Every structure is written in structure tokens, then in C-alpha cells.
Structure P
């Protein structure tokens with residue numbers, strides 16, 4: 001795994017962009033998702049190894065294989081433990097994501113995709129079927145987004161090709177929006193689509209790019225599209241059609257894709273050409289800042305020394321001495337340091 005990324009996550013107290021540090025009420029923490037919706041015995045099993053062990057690919061993947069093969073746990077419990085394991089390395093998502101120093105959102109996403117791809121290779125030895133997890137993904141979609149979405153991701157890791165048919169449905173705009181905590185569900189759908197996609201999933205992602213109206217939803221969609229090799233012409237269509245000035249981060253992520261996928265000279269020529277035909281000053285300013293390298297790592301949320309908390313629209317976070325309290329609609333979750 002990327003050492004800088006995980007070393008940074010271990011010192012989450014350096015997070016910026018969150019509220020002033022206050023003590024979190026223990027009763028509140030006890031009612032959060034990890035503490036209130038998952039059996040304490042399962043959490044105790046995940047907590048038993050030291051946190052540092054989870055940052056070792058071999059340890060994490062071997063433990064996950066053993067967990068999936070263990071018949072004393074139900075499939076639902078296995079999904080919950082998979083979620084708790086991801087929390088140890090900062091990959092679990094409940095409405096906030098953590099950007100390592102000097103990384104934009106697209107680069108951070110690509111790093112996660114690489115780690116999950118290695119995990120998927122390791123899971124081939126588990127000899128388990130993805131079917132029960134795909135069923136959980138559908139069953140809990142409108143009642144428990146974390147359980148549903150992590151079941152989808154786990155099924156995709158176990159057998160990407162088998163999960164693809166379910167993604168044909170779950171990646172549709174209206175299906176995503178029907179989900180409870182749809183921002184969480186969309187995030188995981190996009191991660192699964194980053195690992196496996198075909199023309200149907202791509203068609204859904206492109207349609208969603210035109211129908212989503214919030215920064216982070218659009219960014220996740222862009223990251224999924226360009227985790228694979230899809231035409232860069234789609235980016236021009238998006239960049240020209242975006243009319244919401246609040247979606248500046250999505251514009252930056254689209255441009256970061258071009259930086260990653262195209263030669264430097266091509267990027268500069270493309271941005272200059274786009275800037276010359278855009279009518280909106282706010283978009284022209286973003287493109288100008290990108291050309292002038294005014295954004296750290298080409299993303300205005302980046303910090304050269306600290307982990308940055310990227311918070312989804314409608315989500316609030318409270319920084320505590322021992323972690324971060326996340327409130328996402330009726331869902332609350334606690335990310336420990």
C-alpha cells in the first residue's frame with residue numbers, strides 16, 4: 001500500500017477544514033453506526049490486531065480471506081467486519097474522505113483502486129461466491145447504505161465479472177438516488193465500477209454525469225469513468241455544460257483527469273482552448289489557476305503537509321481528540337484516530 005498515504009492517515013489529528021476540536025460525548029459515540037449497528041464482538045475481533053498491521057497488504061488480504069472462509073460468521077457479519085477493516089486504513093466511507101498531503105481527489109481515488117485490485121487478486125484463493133453479497137447489496141439498499149454498498153464492493157472484489165450484471169442496475173441514476181444515504185451508496189457504486197465496467201455501466205456513468213448536481217457525486221462519477229480508459233471527449237462535454245458555480249471541485253477533478261491521462265503540452269493546449277470558448281468567468285478563473293499551478297497538486301483542497309478532510313455536501317463533521325464524528329442525514333459514524 002502507499003506508505004505516505006497511510007502514514008498520513010495515522011496522524012488524523014492533523015486534519016484541516018473541520019470544526020474546532022471538542023470532546024465527543026461517549027453516549028453519542030455509542031450510538032454511531034460502528035458502535036450501535038455492529039455487534040461489539042465483531043468490532044472486538046477486528047480491533048484485536050494492532051492498527052498498524054492493517055496497513056500491511058499481506059496481513060489485510062490474508063485476514064480477509066480467512067474471514068470469508070469462516071463459517072461461524074454470517075455473510076452480513078462478514079460484510080460488517082470488512083467495513084470495520086477498511087476503517088482501520090481510512091478507506092471506509094460514511095460521508096467524508098481523507099486526502100493525503102499533495103494529492104488531488106482523482107489521484108487519491110486511483111491509489112485506492114490499485115489497492116483494491118491487489119485485494120481482488122488475493123481473494124481469488126478464498127473460493128467463495130459473490131452471490132450472497134450481491135443479494136445483501138440489493139436487500140439493504142434502501143435501509144442501510146453502508147451495509148449494502150460494502151456488500152457490493154466485497155462482491156466485486158471476490159469476482160468482478162460476476163458483479164458486473166448487478167452493477168448494470170445499481171449504477172443507474174434513479175436506483176442510486178433511491179438508496180438510503182445515496183451519497184454513500186453512489187461512492188461505493190463508483191468504486192465498484194472503477195474495478196469493473198462494460199459499455200452498459202459506462203453508459204450509466206455518462207448519463208449520471210449529466211444528471212448529478214453536486215460536486216462530490218460528480219467527482220466520484222468522473223473517477224469511476226477514468227479509472228478505466230474512456231474517451232477524454234466526455235470531459236469536454238461536462239466542462240462546457242457545467243453551470244453551477246458551486247461545483248468548482250468537480251471542474252478541478254475533471255481537469256486532473258486530463259493532467260493524468262494526457263501529455264503536459266496537450267493538457268495546456270486543451271485548457272487554453274476550453275478557456276477561450278467558455279462564457280462563465282468562474283470557470284475561466286479555475287482553468288487559469290490550473291494553468292498557473294496555483295492549486296497545490298492541482299486541487300484547491302490539497303495541503304502540502306496535512307491530511308485534508310473532504311466532506312460531502314450535506315454532511316457535517318466534528319473533530320474530537322480521538323477521532324472524527326460524522327453526521328450524514330440520520331446516520332452518525334465515528335472514525336477513530
Structure Q
């Protein structure tokens with residue numbers, strides 16, 4: 001993703017046009033509320049990543065000495081943690097210097113102030129959360145009420161029970177990102193707009209669910225290996241898993257139905273449904289690869305995203321859907337009984 005962002009920001013234009021390209025991006029940020037909200041969401045996610053990274057360090061034995069900082073005066077330690085967060089936020093703050101310069105030169109004084117305050121608020125929030133952790137000396141846990149659903153069996157039932165019981169927060173985060181993104185795109189498109197706009201937004205929404213596939217595979221390795229001994233064909237197993245991934249995306253499908261007749265037709269809506277299942281199953285099939293290197297999973301997702309991005313941009317989503325479904329079926333048919341769990345993955 002770092003390479004992709006770097007390519008979009010610096011590799012899509014010639015060096016002589018780089019300054020004007022970035023100036024146009026920044027001016028678009030000030031003139032479009034939707035664009036500005038998208039940037040704010042990205043900065044918030046990056047800030048959240050910084051928070052998780054720092055908390056992960058503090059929980060390691062080699063960083064336990066930092067907990068002694070809680071003995072310092074509260075405002076002093078808060079200031080030190082705030083500085084640390086600002087350093088971690090430097091990629092954003094460094095680029096923001098140019099944002100402030102363009103904003104002030106174009107007389108976007110209020111918007112520039114909002115951007116500055118928002119960035120400072122992110123760093124202050126992280127500093128407060130980290131200080132709270134140091135003061136309380138316990139790991140953050142998010143508790144949600146237990147949800148009881150009518151029990152139903154089958155492979156889909158196993159998956160649903162696993163997410164409802166153990167992965168509520170992961171599911172909530174993926175839905176929050178995908179539904180917010182699709183809603184903003186939907187609100188800023190009108191009848192007659194190119195279907196590729198929604199198609200690319202849908203690809204980003206799918207990508208936000210790929211880490212759930214990793215959790216599904218880990219769940220299968222731990223609890224469902226015995227199902228290989230059942231008299232259930234690989235074809236049926238494929239269809240059941242495909243159906244579960246489609247069920248997982250039903251809130252997004254429900255939101256997308258409001259666009260039927262405006263930015264997409266009924267056949268295009270059906271293609272999107274099949275494409276979603278095929279995309280998820282293609283990632284699922286990769287995780288069944290025998291003796292694979294777990295560290296290469298992120299790179300695999302990166303190239304799959306890039307390839308899908310440009311294929312959709314070329315109006316070949318139907319061809320992409322066929323290739324993903326057929327390829328994932330063939331890979332799963334070949335690897336299902338050959339796969340053995342990777343130790344300590």
C-alpha cells in the first residue's frame with residue numbers, strides 16, 4: 001500500500017508537472033468537502049495505527065521500563081507522549097506544510113485552521129489514550145454485549161458463530177470503513193455517472209474485508225480440519241464458503257441497491273455480487289497454498305488490488321469476475337486436501 005500511495009502521489013506524472021499536480025490535489029481538497037472528509041478518514045486510520053503500534057511496544061517486556069514514566073507529573077508525561085505522537089505523525093505533518101501554504105495563499109483561512117486543529121486533535125487524543133494506559137497499567141479491552149442468535153448448523157453457521165462471539169470488533173471496523181466509503185461515493189454520484197466510480201469504491205470496500213479472510217482461515221485451521229473427513233464434496237464446500245462471503249457483505253449490497261437505475265443497472269449489480277464472492281474466494285484460495293510464506297500475504301493483496309484496480313478501470317470487471325471465480329475454484333479443488341496448517345503462522 002505504501003508503494004501504491006507513493007506511485008499515486010509521485011509516479012503518475014512527469015517530474016516537471018509534479019508541483020502543479022500536487023497543487024491541484026491540495027486545491028481539490030479545499031474545494032471538495034467529500035475529498036476533504038476522505039483525507040480526514042485516512043489520517044484518522046493512520047493515527048489509529050500509530051496508537052496500536054505504540055501500545056504494542058509498551059506491552060513488550062523490553063519496554064516495560066516506560067511504565068515508570070507514570071510516576072512523572074501528569075502534564076510533563078503528557079507533553080512527552082504528545083511529542084512522540086507528533087514524530088510518528090511526521091509523514092502527514094510534513095506534507096501538511098504545503099497544504100497550509102496553498103490554503104493561506106488561496107485565502108482558505110477557515111479550512112486551513114480546521115485541518116491544523118484536526119491534526120493536533122488526533123495527536124492529543126493518542127497522547128491521552130496512551131497516558132491513560134500508563135496510568136491504569138492494564139491492556140485496553142473493548143467489551144460489547146453478548147449477542148445470542150438462533151443457532152443453525154452447517155459451515156456457514158460455524159463462521160457466523162465465530163464472528164458474533166469472537167470477532168465483533170474486527171467485523172465492526174471493516175463495516176464502518178466500507179459503509180462510510182460507499183455512502184460518501186453514493187452521495188457524490190448522480191444518474192448517468194460512470195459505473196467505474198462505484199466499481200473502484202467497491203474494490204476498496206472489499207479490500208477492507210481481506211483481513212477477515214485471514215481470521216477465517218485461522219479459525220478453519222484450529223477448529224474445522226475435521227470437516228475434511230466428512231462426505232462433503234469440494235464443490236459444495238466452495239459454494240458454502242462463497243455464500244458466507246456474500247452474506248458477510250449484505251449491508252454493502254443493501255446500500256448498493258439504492259444505486260440501481262442511477263449509476264448501475266441490474267446486470268451490473270449482479271456482476272458486483274459475483275465479483276465480491278470471487279474476489280474473497282481468490283484470497284481464500286491463496287491462504288490454502290501449501291508451504292506458503294506468511295510474510296508474502298500483504299504483497300499478494302497489494303498486487304491483487306493493483307491488478308483489479310486497473311482492470312475495473314478498463315471496464316473489464318465481467319472478465320475479471322470470471323477469472324477470479326474460475327481460478328479460485330480450481331485452486332481450492334487442488335489444494336483443499338493437500339493443505340496442512342502452518343505452525344506458528
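What follows is calculated from the coordinates using simple rules that are stated; it is not laboratory data. Keep in mind it's a predicted model, so treat the numbers as computed, not measured. Cβ atoms are built from the backbone, for glycine too; each structure is taken alone.
Each of structures P, Q was scored by relative contact order in percent (Cα under 8 Å, 6 or more apart); the highest score is held by P.
If distance in nm of label points 7 Å out along Cα→Cβ at positions 158 and 286 is calculated from each of P, Q, which structure is the one that comes out at 2.4? Don't skip to the end; give the middle numbers.
Numbers: P: 3.9; Q: 2.4.
Structure of origin is Q.
If semi-axes √(5λ) of the Cα gyration tensor in Å, for residues 30-165 alone comes out at 35, 27, 12 when worked out from the coordinates, which of P, Q was used? Matching structure: Q. With Rg and Dmax of the Cα atoms in Å coming out at 19.6, 63, pick the structure among P, Q it was computed from. Answer by label: P. Here distance in nm of label points 7 Å out along Cα→Cβ at positions 110 and 310 is compared for structures P, Q. The highest value is that of Q. Here helix-only ellipticity at 222 nm (-39500 (n - 2.57) for each DSSP H run of 4 or more, over all residues; to 500) was derived from just one of the structures P, Q, and that gives -17500; the source is P.
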